[in-house]
Structure I
Amino acid sequence: MKVLKGIIGVLIAVLVIGGFGYYIYKENAFVSNGPTAVGNTPGNLNNGGLFCEYNGKIYFANPYDDDRLYVMNSDCSDAKKLNEDTVAYLNVSNDSIYYVKNNFSEDTIGAVFRGQLFGLYRCNLDGSECKSLYSKLSGKMSLAGDYIYYQHYDEHTPLSLHKVRIDGKKNKQISATPYIPSCVTNQKIYFVDETKNNAISVLDTKSDQITKFYDANAYMIDYQNNYLYYIDLNQNYSIVRLNMGTQTVELLYTDNTGKIVSLNVYGNKIFFQLESETDGRTGLYRMNTDGTQVEFIASGDLTKVSCTSKYTFFRYYEEPETLYRVPTTSPITKVEEIVIK
């Protein structure tokens with residue numbers, strides 16, 4: 001009997017040690033996204049990264065609940081809260097959600113208004129097992145392969161561009177300049193280089209080398225099907241597209257009464273915000289990516305335009321707590337207010 005009890009004790013000890021060892025292994029195991037993984041569209045990230053579609057689900061910041069992390073089906077049904085974090089710059093890949101945490105408090109509200117957010121986080125698709133990848137002030141970010149490229153800040157250095165691996169390791173500076181890393185495609189990040197008169201530059205994520213790509217006075221770069229779409233500051237804030245193979249530029253839309261201040265390219269559509277000096281023309285528009293079929297959607301100062309396969313969402317500056325939607329590619333018959341609780 002004593003021998004049997006001893007054997008049972010040894011087996012229990014082995015199981016406990018083995019289980020603990022497996023837990024440690026699981027916690028520290030690195031699961032790669034693959035080098036070409038991206039977490040969201042450039043257009044959505046340029047507009048704050050408040051919506052991200054992945055495998056038939058929309059992960060989003062709910063304006064009716066202080067922009068906390070929610071999920072719903074692509075048709076906007078069955079919405080539910082995932083966790084208590086207020087979020088921005090959502091990226092989703094390989095069953096994980098990555099985001100910048102933006103939790104408000106009296107002590108941090110000043111930094112929030114300056115565009116500084118509070119750390120990079122990763123969680124499961126159900127909102128569980130949140131892990132901090134970087135816990136201090138940070139800015140815009142995006143997923144590229146196995147790394148998060150983000151605007152980094154700490155008490156010793158000004159805002160700069162860093163990257164950190166998706167497990168929180170290998171955090172390092174890429175550039176002392178805080179480039180906006182929103183436009184990720186084919187293992188490259190395209191961005192506007194304000195230190196070079198807003199020329200378009202490219203960061204190769206395989207080597208982290210930065211080179212000049214095209215001499216333009218550009219703003220808000222967006223990628224789609226071998227074209228870079230952007231606002232051309234030299235052409236009265238018009239929308240143009242650059243053929244990345246031939247490096248030829250095509251003017252898509254210009255307006256003599258005002259200027260384009262934001263855009264979001266999704267599929268064969270471009271959503272853009274026009275600020276006009278003519279009464280009634282300021283508002284949100286949609287057109288085809290070749291510049292044809294320009295449609296007026298809604299009047300006023302709109303912001304945070306976020307595209308998904310079925311719907312495009314936006315808010316008004318004067319009422320940021322209310323969410324509106326229109327079809328992304330289907331005919332637009334009306335603007336709908338959508339309430340998510």
Structure II
Amino acid sequence: MTRVLIVGCGGIGGVLAASLGQLHRLDKSLLERPTVLARDPEIAQAVAAQGIRLTGVGGPITGRADVVTDASALSGTFDVVLLATQPPDVEAAARSVAGHLSEGGAVVCLQNGLCEERVASHLGAERVLGAVVSWGATALGPGRVERTSSGGFAIGRLDGDVQDPRLATLEMLLSTVGPVRVTDNLRGARWSKLAINAAISTLGTLGGDRLGALMRHRFIRRLALEIMTETVHVAQAEGVALEKLSGTLDLPWLALTAADRASSASPSLMAKHAILLAVGSRYRKLRSSMLRAMEQGREPAVDFLNGEVVDRGAPHGIATPVNSAAQALVHSIARGEARSSLDTARSLVAIYSSG
């Protein structure tokens with residue numbers, strides 16, 4: 001039987017725990033009951049008492065899991081460790097459970113950003129797999145999560161080896177949530193997701209609303225295009241071959257051209273706005289996990305999103321003014337010097353308008 005540890009029980013971790021708890025109930029010979037490491041005592045108490053209740057896409061279901069609040073309380077080793085924390089916590093989380101990884105086991109990064117590289121610096125690249133998530137979820141309260149959109153995963157290794165047998169195990173586990181694609185270009189999939197999240201999660205934090213409402217504003221869509229364009233340019237300078245997200249979203253095509261910037265109503269620019277309207281419609285219920293984390297007094301993940309773009313663009317001489325300003329604004333909100341609002345997001349418009 002496979003032993004699975006899920007670190008974090010927010011939206012993504014909660015959906016995984018509920019789904020794998022159901023898989024264990026249906027086939028106890030395949031999977032031991034999953035274990036959840038939830039540092040919040042209220043969440044741990046709720047999960048221990050009533051399991052994880054999932055509503056929305058794929059629900060309603062309730063999955064049962066063992067739960068601990070500290071890694072020191074874990075017993076034995078695990079074949080798969082699913083890291084579902086916020087990006088600022090991922091390195092500490094990986095180090096805390098490293099001693100409970102079985103020989104030949106793997107930790108799996110589910111965070112946005114480029115977390116596989118960070119975790120590999122502590123555990124070694126051979127022990128790290130990545131899973132790029134293409135669906136959304138929200139924690140409604142202790143032990144309660146809502147899956148807000150459908151979708152699946154792209155999984156792989158940083159070195160592109162698709163023959164690793166652990167990928168087959170991971171594919172089996174994650175297929176309880178959605179379709180799984182094994183990729184030999186994890187970096188390309190991860191950078192494409194970074195481009196999207198640097199726009200969507202950060203603008204969701206600045207604007208303070210769900211994605212569907214935000215994307216109805218033309219200036220929000222244009223800001224998203226500016227952020228993604230800077231990210232695409234940096235990724236290309238890093239030698240990354242960007243993958244299409246969900247098989248359809250072509251980031252290099254979505255990047256703004258000189259012609260797009262010269263005309264506010266070019267056919268190309270209008271098509272790109274239409275794509276973002278469609279994304280907003282599909283993920284209309286999505287609320288920024290970074291904003292939720294800040295509301296709970298936690299560190300924002302912006303340095304792992306827009307900050308990565310800024311830091312990696314600098315050595316290549318690539319200007320990233322919109323990502324840089326967005327990063328600074330999020331930190332201002334976190335410090336209480338600004339608040340999430342459309343006006344706060346709108347202040348970024350002057351950067352590209354004057355550029």
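With P(r) over Cα pairs in 10 Å bins from 0, in percent, for residues 266-313 alone derived from the coordinates and found to be 26, 54, 19, 1, which of I, II does the value describe?
Values: I: 26, 54, 19, 1; II: 22, 25, 40, 12, 1.
Traced to structure I.
Work out percent of Cα pairs over 39 Å apart for each of structures I, II, then name the structure with the largest result.
Going through I, II one by one, percent of Cα pairs over 39 Å apart is largest in I.
Compare distance in nm of label points 7 Å out along Cα→Cβ at positions 122 and 154 across structures I, II and report the one with the greatest value.
Going through I, II one by one, distance in nm of label points 7 Å out along Cα→Cβ at positions 122 and 154 peaks for structure II.
Among I, II, considering only relative contact order in percent (Cα under 8 Å, 6 or more apart), which has the greatest calculated value?
II
If helix-only ellipticity at 222 nm (-39500 (n - 2.57) for each DSSP H run of 4 or more, over all residues; to 500) is computed to be -13500, which of I, II is the source?
II
No lab work stands behind these numbers, since they all come straight from the coordinates. Here the structure is a predicted model, which is why all the values come from computation and not from measurement. Cβ atoms are built from the backbone, for glycine too; each structure is taken alone.
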